[in-house]
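K.L.:
Below, each structure is written out as structure tokens.
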Structure 1
Amino acid sequence: MLRITDQIAIEDWELTEQFIRASGPGGQNVNKVSTAVELRFEAERSPNLPDPVKRRLRRLAGRRWTREGSVVIQVDDTRSQARNREIARERLAELVRKATEKPKRRIPTRPTLGAKKRRLKAKKVRGEVKALRGKVDGEE
């Protein structure tokens with residue numbers, strides 16, 4: 001079981017891990033040892049996640065969200081399979097933790113009267129500068 005918050009915990013049956021060979025340099029080990037981990041979390045079917053959290057998780061996960069409604073996290077940071085597994089679980093927990101935070105509602109504000117006046121004054125000054133750039137009439 002992976003505990004995220006006091007209310008949310010992910011059961012082991014919701015997670016599937018697959019070990020794959022990592023890309024990049026690794027010497028003689030690279031073609032023999034499957035150190036990279038692919039952690040798959042069935043988020044859409046999870047009974048432990050409330051609907052709003054699922055929606056936010058889907059938006060946060062981006063390309064890591066599959067059509068089947070699961071989150072896929074790939075880690076090949078270290079050459080240790082166990083460490084990669086820990087990192088993947090930490091990243092998943094962090095992602096779900098971020099999804100539990102309710103975004104603050106934005107309250108639209110209006111510019112003050114002083115701000116409006118300053119803006120218009122600046123525009124007027126700028127317009128005058130540009131007007132002076134016009135063609136000069138020759139006095140010949």
Structure 2
Amino acid sequence: MSEQWSVRMRERFDEIVESVLAELPKSIHTLLEESPLIVEDFPSDEFMRSLDMDPQDEDLCGLHSGSALTERSVSASGELPETIQIFRRGILDAAGGWDVTTDEDGEPMGGESAVEREIRITILHEIGHHFGLSEEDLDRLGYG
């Protein structure tokens with residue numbers, strides 16, 4: 001996918017994010033007031049390398065930064081606030097793109113409903129990290 005995002009692509013993606021957020025329980029909205037959701041096109045190459053990821057071969061859909069609720073203590077009062085980031089390019093690639101196509105097995109992939117599903121999974125995945133869930137826990141719950 002091109003590094004350039006048109007205004008319309010961003011608007012379309014962000015409308016879906018807003019729709020997904022509107023469907024989440026009020027308690028999640030309260031959490032997002034404390035741990036803001038930041039939507040970006042893609043992480044920088046430097047940022048990817050800082051996570052030991054190859055920016056040329058790997059995509060990142062989302063990231064929870066900060067301390068999970070299960071790891072907080074009084075001594076952590078000077079730390080930066082936590083955030084949840086999601087990345088348009090990673091999510092769009094994971095979903096299979098805007099257009100419905102088929103994979104090499106002939107299974108349908110892509111399309112707006114797939115993008116919406118991937119956005120939901122990514123947001124819930126990163127919120128799971130806020131509550132201290134591991135990658136294995138999230139995989140078992142279907143948010144891997």
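K.L.:
Rg and Dmax of the Cα atoms in Å computed as 15.9, 54: which structure among 1, 2?
P.N.:
2
K.L.:
One of 1, 2 was used to compute FRET efficiency 1/(1 + (r/R0)^6) of positions 51 and 115 (r between Cβ atoms, R0 = 41 Å, to 0.05), and the answer was 0.50. Which one was it?
P.N.:
1
K.L.:
Taking 14.2 as the value of mean count of other Cβ atoms within 10 Å over residues 107-114 derived from one of the structures shown (1, 2), identify that structure. Mind showing how you got there, number by number?
P.N.:
Working: 1: 7.1; 2: 14.2.
Source structure for this number: 2.
K.L.:
To test your reading of the models, identify which of 1, 2 gives -12000 for helix-only ellipticity at 222 nm (-39500 (n - 2.57) for each DSSP H run of 4 or more, over all residues; to 500) when calculated.
P.N.:
The read-out comes from structure 1.
K.L.:
Looking at FRET efficiency 1/(1 + (r/R0)^6) of positions 35 and 131 (r between Cβ atoms, R0 = 30 Å, to 0.05), point out which structure of 1, 2 has the largest value.
P.N.:
2
K.L.:
Out of 1, 2, which one gives 1.8 for distance in nm of label points 7 Å out along Cα→Cβ at positions 19 and 91 as computed from the coordinates? Could you put the intermediate results ahead of the total?
P.N.:
Values: 1: 1.8; 2: 1.2.
Matching structure: 1.
A short reminder: the numbers here are calculations on the coordinates, not readings from a lab. Everything numeric here is computed off the predicted structure, so don't read it as measured data. Cβ atoms are built from the backbone, for glycine too; each structure is taken alone.
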